[in-house]
Structure 1
Amino acid sequence: MDASQNKMATMKMVPLIFSMALPAMISMLINALYNIVDSIFVAKYSQDALTAVSLVFPLQQLVIAIAVGTAVGVNSLIARRLGAKMQEDADSAAEHGIALSVVGGVVFILIGFFLSRAFLSAFTNKAAVLEQAVSYSHIAVGLSIFLMISVMCEKVQQSTGNMIIPMCQGLVGAIVNIIFDPLLIFGIGPFPELGIVGAALATILGQFIGMLIGLWGVFRHQKVLRVRMREFRWKAATVLDIYRVGLPGIIMQSVVSVMTSGMNIILIRFSDIAVSVLGIYFKLQTFIFMPVFGINQGALPVLGFNYGARNRSRLMSAYYVSLVGAFAIMFLGLIIFQFLPEQMLMLFADTKNAAATAELLDTGIPALRTISWSFLCSAFGIINSTMFQAIGRGMASLIVSVCRQLVIILPAAWLLGNLYGLAAIWWAFPIAEVIAVIISYALLYHAYRVDLRFLNSSQQA
């Protein structure tokens, strides 16, 4: 415990942030790669399959929202309790996190197997698309308990400064997924041709392997926390502390699911290809956003620890270092999306269907170029959200997210689409991000004035 605490309390900030962020960035880049590869294989199987995966995407976002939101609440609570030298309370927070991930996984078994058809039927009446979407959701959503436990194990370890095992979880899980995707989708070698069901099974297999590594890391490898589930007892106060930060995060990320569903409803009036383009965008943007989320994961325990230790100098230093890194990555992403949209879209084209490929390019090229103008503002939004979570102000992140994803983007997309057509809809993304940054900085300034400026600033950053 002392070594981890000393590192977050005394190590120079730039090497500290990036030494903790680099493993998470590598892991997330690999996960982004397998998400893209997964969709590429599905698209090569059929365009209907790609549309089906795009329609299930909001449900998968909901899974991630609950998993990551709860885990971020646990991460923040553990880091703050370690910073305040409250060891037993930090141990209890980790135990509650594991238990909550199991409960969440059971809930999604019910959603995936019994409610997904009703949800998906609202977006398409094309039988081939609907049946593939339902089959995919039964597995990818219904068996997401492995993902929920895996994410929790990652965040528990990251809260102590251990970033290597979480990196291995993502790396090994992604490699397993990438290997089994083509084998199970197309029926290569001894494997049967399962199509979209094969893609779902490959995903779940990778998540299962990642979960096993994560459980080993939490219960056998790390030494900072004592996680003893046999002695676990529910404590309402700990659950409340977790969700004081985690619940706004869950709602915030669930809003993304609502936004995607709303955008699908708006876009499907124009064409199925428009829905596929949105799905492709979300896959491609992960390759840009995931390194930033890696910085987020590296910064969160540092921010939380130094807030718990009441060290303003190191808290603000971690914030500025993270912000510069995130902005640089997002600027690179903007350049890529502006100059290489056709090359990226062709990865997802069904080259056997020239008409569909032409429609994909006609719709997708302006979409990717337009949406990517939101990237620079997104860098500020992500790091501001990290700061809010680290200091226990998850509600501020929620306010910004709801404004961006519901109050602004959906009405803007609907209005732009009705007035100017499909190409104008994509401008809703940068419009929403600009307004969200203004709101987030107003809230951050308020947090600084009422709380952060009163922290001790005498310690070396």
Structure 2
Amino acid sequence: MSFENLRTAIRGGVILPGDADFDRAAQPWNTAVAQSVAAVVEVADAPDVAAVLEYARQTGRTVVTQPTGHGATGDIDDAILVRTTRFNSIDIDAEQRVARVGSGVKWGQVQAAAAAHGLTGLAGSNPVVGVTGYTLGGGFGWFARKYGWAANAVHAVEIVDAAGRPQRITTDSDPELFWALRGGGGDFAIVTGLEFELFALPRLYGGRVMWSADRTREVFDLFIELTTSAPAELSVWLQRYQIPGAAPTVAIDFAYLGDPVDGQHLTRRLDTVDGSIADTRGDLSPAEIGKITAEPTDPSPSLSRGELLTELGDAVVKTLIDAPVAPLLNVQIRGLGGALAQHRPDDGARGAVTEPYALYLLGLGLPPLLGTIGDRFEEIIGALGPSITGAKPYTFLAPGESAAAAFDTSTLARLREIKRNRDPHNAIRANFPVLG
């Protein structure tokens, strides 16, 4: 059966190799990742999704959904790549504090709509990240220490299942699948929409203070002090940068969910490290959360590695603080704890994280540097030894890694059983499949 049959069966578009827009359509946000897919389908509605799944069953192909492609691995040869950008509806129920969004919506769009009502979703740090992929993988950003994983704020998930049936999944309608969809990744159904809780956030105080690299030890000591004593409303991240052509720097980024006067008091120790070269602290709207880290919002090539840290002892200091950042661009340490470390009976597949810190390493994903950066990642991980557990958040997984690293043994076994039961022909494939 040819793709022409699929073209006539759907309202959306089918883009094939050789078509003028194919390279653009197949390219994920990380331009270092190549995707050799058989076709890109821009679905317009749930019947389109059902038609794609039926076509995949008849032709023996798998279907991969990427609203933005932030978590792309490149390991989807000959698959049908589904883009859900046309699922772009946003409905904010301010009275009930609920958002209902299509699966093509990005976090910046939700935050702008919610902020008009003094509300926020549990967004990440970058406004162009898709709500759906982030949330299906758990999702944690500036609000997670107070409110926990974004996945656990979900009330309902609109899906098309592997048999092509549109469904609304809740804890009452299908508790097993609802559990898996909240933090277990995108392996179980094609998601077309989410309904999730919003939180009151009339005031937000945050920003970045940056120094030259010669202040790194002082800033690191301050980071430990702040994260050790921080209330759940305060999240603090340490950043070390080596941007090509620029001098190395160190920064503390933070967000405080509350009155700016209280935030200023809690972070007053930032003023005790002299010589800051940038300071963006101030009142923010929830729609401005991306200003704190000012991450790239255009597609770019990168390599990354994420880990969870058990402590910030001598191995961490020697490897992450005293050693040069180069050839990497960024070494980031996030303070965790708070609600992230608490288990609730109604939690989804993304359970509690007891490690107090997360590590994120980033390098420029250009061909001349790939081997060097990969080697440096391995050197760092080897030197950290027992300071890391080998476990990591699902959304921190990188190409070549497995979903098994994101879940404990019993959770992974449960997810695999749900996958086998709900998609016995393995027609749907996440970027990091639980059976992989």
Structure 3
Amino acid sequence: MLNKITLKLKGNSDKSQLLRGGIGVLSIKITSTGLGLISSIILTRALGVEQFGVYTYIFALIALLVVPAQFGMTTLIIRETAKAEASRAWGLMKGLWAWTNLASVAISAIIIIFCIAYINFAPTSSALDKNSYLLALISIPFIALSNLRGAALQGLRKIIKGQLPENIIRPLFMIAMVGAAWYYSDTDLQAFDAVLYSVIATVIAFIIGAGLLIKEKPKEVNRLQSMKYKAPEWFKSIIPLSLLEGVLIINSQTDLIMLGMFANQTEVGLYVVAFQGAALTTLGLTAVASMAMPYMARYHSQNRIDKLAYLSVLSARASMLWALPILLLFVFFGKEILLLFFGESFTDSYIILLILTGSQFLNAFFGASGRILNMAGLEKLSLKAMVLATVINLALNAILIPTYGATGAALATAISILIRNIILWAVVYKIFGIDCTAFGLLHSKSIYSNIDDKKS
């Protein structure tokens, strides 16, 4: 048994690459989560409560500003890079990278200019330190370009190397610099110091990531002098993709915002703790999706619907295999875990935790239907499903939160996730004949005829 697994891991087939990639990405996600926790602990101790609040507030703003700087281009790069590699369209690949990087730099510059003008002429929050904020703005283009570079490596199926700089290298440098400064300082550090170290770590990660892309990009791309562009087509794609990213952000923040409007701070606290616990369930889904997306684009461009069907079921099963033990752990020991890590007052999060974890388990079961559509160039259909799910989530939150508080918010999320997945599953089945759930029992006959055609 062990020998078979070893052989699969060492092979060069798509299945072997997927298995290695899945294990690698999951390891990076787990390590990144641990480094994030260590970084938070060191920052809180080095800065103190007030300065840590200033630091986190600034980078919450930066995280929002990076979204328009990317403008939906990460998904576009993954899809089009994978397609260009499959068809050996090297000039198109080189043109795509140049066009998206130039667009990101231009958008980042506009955002920075606007933010500088705003902070100089408009009243700002007391939690916002002006000098620290202005320094943090430097990181916007580096973060955006790093994400685009990571997407390019992901499209080339170098998934682990694509995620290594931001998820491992950057937090390691941040921990080292803040830890050293704190150790040799007689007083607490200021938010400005932490922002400076964060910017330095971001630039270092960017440089290392750029080096990885230079090393891994196809040799044919280096030899080309000319580039090919499909700017109108790419621009048409990034509009719905950017809107989809925006809707995802809105949908992820809806519960907390509406809890703050219709409930009290206690309910918000209970929900946040449960949400963080349920997020563990999504690590497998995120890792599998990162690994599978370039293959989805590749198989679709090659019209290998049979392989796309196999990959969709395999990714759903892998996601569910990760989510199931966590769900069972919370079902049987959820109260004890909440008591151990958060205290007795947070054991009331138990039911909320079960609802949110159960909804993410369903998410894993239904697989990557939305990502299949995105990789097939059908992002407008994904957007419609997400908008509908968001509207349903908003409506259910407004109905359920006043009566049931955080439990109502969790129920609203669970119902909207279920409806969204059913819609996306139905759309994928109608277009491709693929049952992308973990069962994968309802594939249409056209898939099997596709396999026969390939054999003949």
**OP:** Out of 1, 2, 3, choose the structure whose coordinates give volume of the Cα convex hull per residue in Å³, for residues 155-234 alone equal to 136 when calculated.
**Re:** 3
Original post:
Which of the displayed structures (1, 2, 3) returns the greatest value of distance in nm of label points 7 Å out along Cα→Cβ at positions 299 and 387 on calculation?
Top reply: 2
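Since every read-out is calculated from the coordinates, none of them should be taken as a lab result. All figures in this text were calculated on a predicted structure; none of them were measured in a lab. Cβ atoms are built from the backbone, for glycine too; each structure is taken alone.
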